[in-house]
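Undergrad: Structures given as structure tokens follow.
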Structure 1
Amino acid sequence: MLEFSDKPYRYFPPERIAPIAWLLTLLNRMIRLPRRRKIKQIEISGADGIREIRSRGVRILFTPNHSTHSDSEIFIEAIRKIGLTTQFMAAYDIFLRSRIGAWAMQRMGSFSVDRDASDPKAMAQARAILSEGRHSLTIFPEGNVYLRNDEVTPFHEGAAMLGLRSAKELSKKDVSVVVIPVSIKVTYLVDIREPVEARLSELVRAVDAEVSQDAGLPERVRATGTAALLRNLRQRGIDIPEAEDLAGLIKASASSVLRQLEKKMDIEPRAKDSLIDRVRAARRKIHSVLIDPERAADHKAAELWANEAMVAFRIVSYRSDYVASHPTLDRFAETVEKLEEDIFARMPRPYGPRCAFVRFGRPIDLEEYLESFRIKARVATRSLTERIEGAVQEGIDALNTANPHLGGSTMIA
């Protein structure tokens, strides 16, 4: 998981210019996807009827999973193939990475959002897109790239809340809003064990992992992840908790880091909060300090907190048996990629040619939720979020079941 940005927030509005957007879409299809992302083919399912929905003036909010760094480029091409256009809500730190990249994203119709704070400009822009109806709107509810393509991680409620607020406003004009859950699955087309094993060997050396050369690949991945975790805790002076297995170590380590962090920040977690909820709460407070010029005296301390929060976030983003429970080439490759990203803080390149599946789920008419939304907004929002998340996971499961390519094969020994 790449570092968060806590630079002063700057809003990047959409500045879509149709001819430029067309050209950038062409470049994405001809160069970006096949060369940089190594996506050689995109297979679409479930798209029948979407254009008909659009032709009736219904507003569309797409909510894809976000398991790889290629998702936005994949979805741009998928949307082109079904004859629609979309505008993306994207984290503002992505716009800060490159002026050229920011320019291109804006000309495609993307706009920024501060994912760690209230952002009225971004929310107003999103509602305006749905209200005008010229383009669909796309939001990735996971908020981060977790590099676990077979499982969704807990969705933020912001996308559902936005959709419901827009549906409430547009219902006064007899205009409907639907959410279409989208499942994206990326799989390798060829045997990529050799380059992945070479990358794993580099990681083993980097973290001094104790692992036999005769160990199977899942065991080597497990040993590397464990060594990286323990190394991180020792370097930060955090006591290594006792645990019976790796799952227990991950949970206890994250809890230990968070307890210390919450104590420093004077945060009292709620009993119902998950570890990810607690990390997100800490991130929001840290971010609010670092972007506030009037709290300059606290910035040094907050930078240390940000580092600890990132450690906790990385720890909880792993599932101990992700590879061992279903040892496919895809899971093996993405877990090594995730370890490389976390250990070296860099975005790894794909190991070989890949296919992307994009499955459009059944549209969810938000009219179903408006009555409950007017009575208890949070309850309706949470219910809709859970439904969207479940539909996306259902789509991923279906894609995995039907995956004919080598990446989905259970063949890691």
Structure 2
Amino acid sequence: MLRFIQWLLRREGLLRLLSPAFGRFNPFLPEHRNDPHATWRTLREEVPVYRSRVFGAFLCTRYDDVLRILRDPIFTTDRSGTAGMRAVMRVAKGHPDFAGLIERNLLTLDGPEHRRLRKLVSKAFTPRRIEQLRPGLEATVDDLLERVAEEGEMEVVSSLAYPLPVIAIADLLGVPQQDHDRFRDWAGRLVQLLDPFQGRGGAKPMIEATSEIFDYFRGLLADRRANPRDDLLSAMLAAEEDGERLAEVDLLSLSSLLLVAGHETTSNLIGSSVHLLLRFPDERKRLQDDLGLLSTAVDEFLRFESPIQFTDRAVLEDCEIGGQAIRKGQLVVAGLQAANRDPAHFADPDRLDVGRTDNPHLAFSQGAHFCLGSQLAKLEAEVAIGALLRRFPDFSGPPQPSAWRRSMIVRGPESLNVKLA
């Protein structure tokens, strides 16, 4: 079934014929990929809590409603009771590694078990450990830019935005450098977990990649138990709370999740950031003249082109959102990007402002599921954008990428060619 849906979603003609069934929200058409903000704006202004019968969910686009969904415990990431998750687990049956990844990761766990695991991981995933990565990240970015310097041009996604996060996460976990290419391959296949409908080959690529990466980490964990090092794997093995430590399935799932979620978010953040610098030359000059604005600029890039467009929750009890009654067991979708352009919370929201300080964007979510790797993602983007502006201050390119990622959830350029002066 998944393979058929993936096939169908690549047939634009059929999707246009089916468009009336989607109503106001059809995220599979190219016009939505090119400008999703038009969709979010219309929904936010006209139907801020929109019931999509195709997706079987209520799509919320106002900041206050989205923030409530992210913070209120009656909206849970535990979707085990929904038809969609039951279908996923039927696919996972007979594949214990894949089932473990789906059931035991921080994106699907909730409540006391989520708090316990997150607390243990947080003991290892500290700001100090992240900041220690800065010199290595700077050296990596310099090396990536050096490779393209003589060519006089660069495809930003494949040359910078894609490889940097894989290298960063591998170094953080303690993966040997000679295995980085294997990590890139796994990341490329596991990314379908974030948006399986628009992948290829059904569930097979995800299942095979999960088995391969779990086997790899089993060996690495065994080595770290015998020979601890100053890396995240060793720190997670040592983390303890009330006499409890992380079980092996949790270690395997967390390590794999860091690779997928951390890579995808950061890669699209860097690609979109370069695109926005090309699109808004005045703000680019402002940033070049004062690189002290890098931190606020990265937050503004996150707000303006959020790498993850939305996330969903299951409802634990009957409630009301924006005057719309929602019943227990139904799904609600929190429109992160729509909320990040809500004029009720952001002055002149469709204007890029690299110095924006009042910027409570929701690109990294909020509440109990606030992105664990947000500091790492921002650090990577700051290092990459800062180095690009210093090394090639006159780089040039089109104000729009040739294509955007083919995904309704992930937002970022498919490719972005620039000339390096």
Structure 3
Amino acid sequence: MELFHGVNIDWLGKKWYFLGFSLIFSVAGLLSIFFWHGIPLGIDFKGGTLVYVKFDAPPSADRIRDAVDRAGIRDSRIQPFGQRIGQGPSNEVIISLPEKAMQESNAEAGSTTIVKALGSYYSSTGAANASSGKLDLDNLGSGTLADFLLQRDPEHLGPDAGKTKYTQQADAILNYRDKQGDGLVRSFDALKGVADPAVVSLLQQQTYLSGFHIFNTEIVGPQVGAQLRGQAIRATLYSLLGMLIYLWWRFELIYGVAAVVAVFHDTLITIGAFSLTNKELTLTVIAAILTLVGYSMNDTIVVFDRIRENLRMSRREPLPSLVNRSINQTLSRTVLTSGLTFLTVLSLFLFGGEVLHGFSFALVIGILIGTYSSIAVAAPMLVAWQEWRAGQGRAAALPAAKRARV
């Protein structure tokens, strides 16, 4: 399928516009990295705690951040989580706590810190109920609830018979909360068919419903984060080096250098976009960047292959004219493949939810820049190299494709 017929765009005639565009975005990204936002690393790389919280109503990110700040934890990040297409908000957020804010590097410490912060400063009734000695039923564990019931002994069973009975009651209540209530007890009336009346009555009097539930906590230590940072950097550099070696062997060194410079240009602008927008760089974003390295390289190789084919058939044609013709001949293929891929990742960015937001954002930026660089960065480098050699009195032609053997 060919979208364009008889295209005759002078791409190399616009090389200075392309150079200016690349310089603006590259310099803006570098300024942001070195002087403004830096590289906003996620918990994966800098270490810290991720606390996943479910609310009974749409949460306010500003109120949550204020509650966490008032609890003495700075530099936390609040991220909506789990929204599904066509199902409305899930009322879930991820609270990222930096490693330096935690006195203990364990999941229980992070969970306890958030429960106290939200209970004291977010929930309208949490502070008053907690100060009166009531327990938060939405965040109680099975063992804690069973011990609470055994101590109060609302059915007067005694220690021996009560231990088994109250453990079963606690398990039934929390099983209902976590499975049917999706982590929350909406009202005490809902427990009347789950636990005995005396137990429900006790819970109404001596526990309260905070309206939020911590359903998962993850922690990444600083040493693990440093290791992941090093591995991510090495993975990116190794991929670029491997592609340079392959293109040196498959084509010629100048082709490999031009392609790697174009891919480095794409990576720099993509990371700069994350810094400018202050979006976190996580492991999934690194996976997206490595995907873009291969995608952009493939697009560049298609253009280079057509240049080599045309060099074999048109040795006397001026190189700028030949490169322009090669780009125009592959333009339909470029628009079709890149355009369809872009529509896919754009849909992922718009509708994929917050968890995939960084990954899809990297793909959206990378596909646009990667397609652009194949035309505006890699190909002009070949012509610039050839013109430089001509100025040095070594005007050797670019290597052309070999004739196919019949």
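Undergrad: Which of the displayed structures (1, 2, 3) returns the greatest value of FRET efficiency 1/(1 + (r/R0)^6) of positions 132 and 340 (r between Cβ atoms, R0 = 41 Å, to 0.05) on calculation? Could the numbers behind the result be given before it?
TA: Numbers: 1: 0.45; 2: 0.85; 3: 0.10.
Ranking 1, 2, 3 on FRET efficiency 1/(1 + (r/R0)^6) of positions 132 and 340 (r between Cβ atoms, R0 = 41 Å, to 0.05), first place is 2.
Undergrad: Another question, then. Where does the value 102, 43, 34 come from, among 1, 2, 3, when Cα extents along the principal axes in Å is the thing being computed?
TA: Working: 1: 64, 52, 40; 2: 56, 54, 40; 3: 102, 43, 34.
For Cα extents along the principal axes in Å, the value 102, 43, 34 is produced by structure 3.
Undergrad: Could you tell me which structure in 1, 2, 3 was used to calculate distance in nm of label points 7 Å out along Cα→Cβ at positions 180 and 308 as 4.6? The partial results should precede the final answer.
TA: Values: 1: 4.6; 2: 2.6; 3: 6.8.
It was calculated from structure 1.
Undergrad: Given a value of 49, 35, 29 for Cα extents along the principal axes in Å, for residues 228-355 alone, point me to the structure among 1, 2, 3 it was derived from.
TA: Numbers: 1: 49, 35, 29; 2: 54, 50, 23; 3: 54, 32, 22.
The value was obtained from structure 1.
Undergrad: Out of 1, 2, 3, which one gives 4.4 for distance in nm of label points 7 Å out along Cα→Cβ at positions 60 and 220 as computed from the coordinates? Mind showing how you got there, number by number?
TA: On the way: 1: 4.4; 2: 3.6; 3: 3.1.
Only one of 1, 2, 3 returns 4.4 for distance in nm of label points 7 Å out along Cα→Cβ at positions 60 and 220, namely 1.
All of the numbers you see were taken from the coordinates with simple rules; none came from a lab. Quick caveat: nothing in here was measured; it's all calculated off a predicted structure. Cβ atoms are built from the backbone, for glycine too; each structure is taken alone.
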